[in-house]
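Engineer: These are the structures in question, set out in turn.
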Structure P
Amino acid sequence: MARILALDYGSKRTGIAITDVLQIIASGLTTVPTKELLPFLQDYLKKEDVELILVGEPKQMDNTASESEAYIVPFLKKLEKAFPNMPIKRVDERFTSKMAFQTMIDSGLKKKQRRNKALIDEISATIILQDYLHSK
């Protein structure tokens, strides 16, 4: 089996999570500046066996696309062009940032640590991935 990689795509930075090879556990990998995301993925996918990329799909409460979808769609086209043989799935990411923040509180992180937006993005990607694993 190969790993599954999840992205919490943002205009400034993108949180990345990955499964173990058995696809049981989702773990935060890192957060990278979005402008460096494609080179990071090209390097990572050369080293690791990944069978699927999940990309968070931000939606409004009424199930319509979020405003941020406007900059995710062009990225998806670049991603598909860079990795034409890699399956890419979208996953509803509503509330993941709030859940990530709550996870930080529940974990006992201090207020200063909870202001780390990169950590929130990485945890959000992990939540997206864990939700996908639970739905399989």
Structure Q
Amino acid sequence: MLVVVDVANVVGSRPDGWWRDRAGAAGRLLARLARLPGATVAGPDGTPLTCTGVVAVVEGAARDVAAPDGVRVVRAAGSGDDALVAAVAELESPVLVVTADRGLRGRLPERADPAGPGWLLACLDRLDGMIGRTTG
């Protein structure tokens, strides 16, 4: 499943000082998102979900952050919400959209499933914990 991320909304969901360096916080999230394509994680409903790709929508001060390999970055010229809705409209289904913004969720096509930032961050935390581990 393709995962579309409202970067500003996800970054703003953890009070970790992101407001002091919005672009830096967005860049760190994008770097973490690069681990997601190809990974199988527990979906929002608990069933296995294999991520086929990531589209990340950035806006404002984060608009110029570098795009890591494996993440398609959409740079909103104006409203990030408008850019996200337009990006989702162009994508094939199924699509999982990560945002806590209820207004934005209401603007999405019915074929787009919503997920909250907590779900995504928990998945990324688990993937981060797997780095450097060996199996066997």
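Only the coordinates and a few stated rules stand behind these numbers; no lab work does. Predicted model only: the values in this text are computed from it and were never measured. Cβ atoms are built from the backbone, for glycine too; each structure is taken alone.
Engineer: If we compute relative contact order in percent (Cα under 8 Å, 6 or more apart) for structures P, Q, which one ends up with the highest value?
Structural biologist: If we compare relative contact order in percent (Cα under 8 Å, 6 or more apart) over P, Q, the biggest value is for P.
Engineer: Given that mean count of other Cβ atoms within 10 Å over residues 68-75, derived from a single structure, equals 16.2, which label among P, Q identifies that structure?
Structural biologist: Q
Engineer: From which structure (P, Q) was helix-only ellipticity at 222 nm (-39500 (n - 2.57) for each DSSP H run of 4 or more, over all residues; to 500) calculated, if the value obtained is -13500?
Structural biologist: P
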